[in-house]
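We did not get these values from a lab; they are worked out from the coordinates using the rules stated. Treat the numbers as computed from the prediction; the structure is a model and nothing was measured. Cβ atoms are built from the backbone, for glycine too; each structure is taken alone.
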Structure 1
């Protein structure tokens, strides 16, 4: 999930996972063909929802799903940065959980190791899910998880500051630059965003890159350079702080709440904190596009729920019931409402927005959003690193956008 911003060497971990998972599965007689342990009374679940309100929300939902399936849920929640290492250890010791939650960019690497079962083995389908969501959980033509909710990012704006400056929420890049300049005054910047040298920095840049026709398979293109030039211009003009190269998304939120930025790029997970400041009146619109009429293409966040190859078909079948329950229409709506996220089944979106209107901008963007691993699969982390490396070089003045992107692409 992009809100955590953990810096992981995911490629190295996934490589190790291929080895340890293969060893573990071989030792337990392989995945799909192993026998059942008989009556299943408990199901082990591993996730990284260890902070509130997520910890309690998922505990309650999982327990209810367990009751529906006739099992007791034994759940372990670990910090986000520890999850893959935990999976490594469990694969090696043949103690993989029955249900495993994975940050969606990590799924393809773990599926490639052989540690996960295709959901079709247990009668689960992706009928009715948004296309980008299905892509995020697909590896080598097979789907390995179901994602009940997703998130993305939008443009937050301070209603009072925009009203005082006579500015309407921008919808295009030119409007964004004009609004940023007009809203910049004294110690206040017009816009705050994260351009950190982490996956968070890449995550925030993707809507600009993708909506302009940029492609992670070759970032040294005019389309990506134009998007990066926009960010450079915003910083060089003073509309955005040079500190964006160090800011996390949490830092960006703090700047916005303190009145040091009139607008910010951020996600709906910030709602609970923002709403604790009753004097702050804010709205959210989709991230501005290059020109009027262009299609917004934002990245999809969130986690997918998978069924590891434990070697016990009976337990796997029961685990599939839990995954299906988490993804029921009722639970998608409930989880999205409680966690400020978006349901992944397209038929639920209109009703969801009617019930939770503050999620309108994010819900609209999900319809055309993309999975980060959609084109490069397990090679996405390497591309993400190249992108934030180029962004840093261009904003700090070390290279032009074109040169920075070319060097990162070929480096």
Structure 2
């Protein structure tokens, strides 16, 4: 059986794994990067709808405000490799960046493959050995100390092994939960996995009636009805689907649901956030005054997208064949309330396979935040989504991968 020795071995050729390899090589280490797929960075290549929202051009305070799970664990890693450091790194790699709405950072080319290629080239330029299409079966440990990895036909020896295998979302990109299996076998606790940044299934059938309708510049509020408490509010875009709701705001809202209970959470959509109730009522009165004899069912085209009108007409309680000059003040008031708080009852998350991020993972109290090394096994390190740390949309999850990857790379 062939034996090969490296200063460090990295399992997983994603964002965290590749930047860790670059960092370790910069520190003069011999590095082996093992990616079981035929390509590195497959999930990275599809992020941001193929554009790759690589990080967020925000303040340190804003960064941590966008990490709802175990943000304190990241203080040390982020101080070593911040959002600005991330932008500087890719610019130095020859990838010009731009900042868009919400401080989201993308390559000027709008091509995620530029980020993947930059990372892979940085690895190769530093002499990192990349083995694609090779699968790690086990991490080898002797008396509580890492000794290498077993790939079946080949054993690679090393005193440092980094697990950067990602979560369990998007399994088609190779994220099938290997890292959890490795960690659990070596004594680590796995916080139960759940989808985060995931579309939501709705109770109401009228979402299906509006399938494909994208709403822009609306306000979304997520309400915990058991506590009668608003737990998330944002203005932006969302989408109705055959199962419920999706889109940027919905994905972000999903990460505010710590424990899914059917019917407990409700989404309220303000169709006209720029207008208060009184102003919206006046707007409706003006619209109706222009078409006094038109039927109510045909009167809302200036106010709403066509796909939504039949649903609003039905929910308003106003007879579809009523002329708008006969609509009462109370009916108008109820219509305004409906438009300012259109509700969708959350039934459940869509499957983990459809989530952008896996919430849960290796318990961070068992990992050193300053080095990313296991507190249980000497020479075992973790980085990225495999750990129980996740964030909202906007480039924050990739930044976590880069910050923890650099930290691990510096300590391998």
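Listed values, structure above:
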| item | result |
| --- | --- |
| Given -8500 for helix-only ellipticity at 222 nm (-39500 (n - 2.57) for each DSSP H run of 4 or more, over all residues; to 500), calculated: source structure among 1, 2 | 2 |
| Which of 1, 2 yields 1.6 [distance in nm of label points 7 Å out along Cα→Cβ at positions 201 and 401, calculated] | 1 |
| Answer label among 1, 2 for the case where P(r) over Cα pairs in 10 Å bins from 0, in percent, calculated from the coordinates, equals 5, 23, 31, 24, 13, 4, 1 | 1 |
| Computed 3.3 for distance in nm of label points 7 Å out along Cα→Cβ at positions 161 and 225 - originating structure among 1, 2 | 1 |
| Top of 1, 2 by distance in nm of label points 7 Å out along Cα→Cβ at positions 249 and 313, largest first | 1 |
| Top of 1, 2 by FRET efficiency 1/(1 + (r/R0)^6) of positions 177 and 209 (r between Cβ atoms, R0 = 25 Å, to 0.05), largest first | 1 |
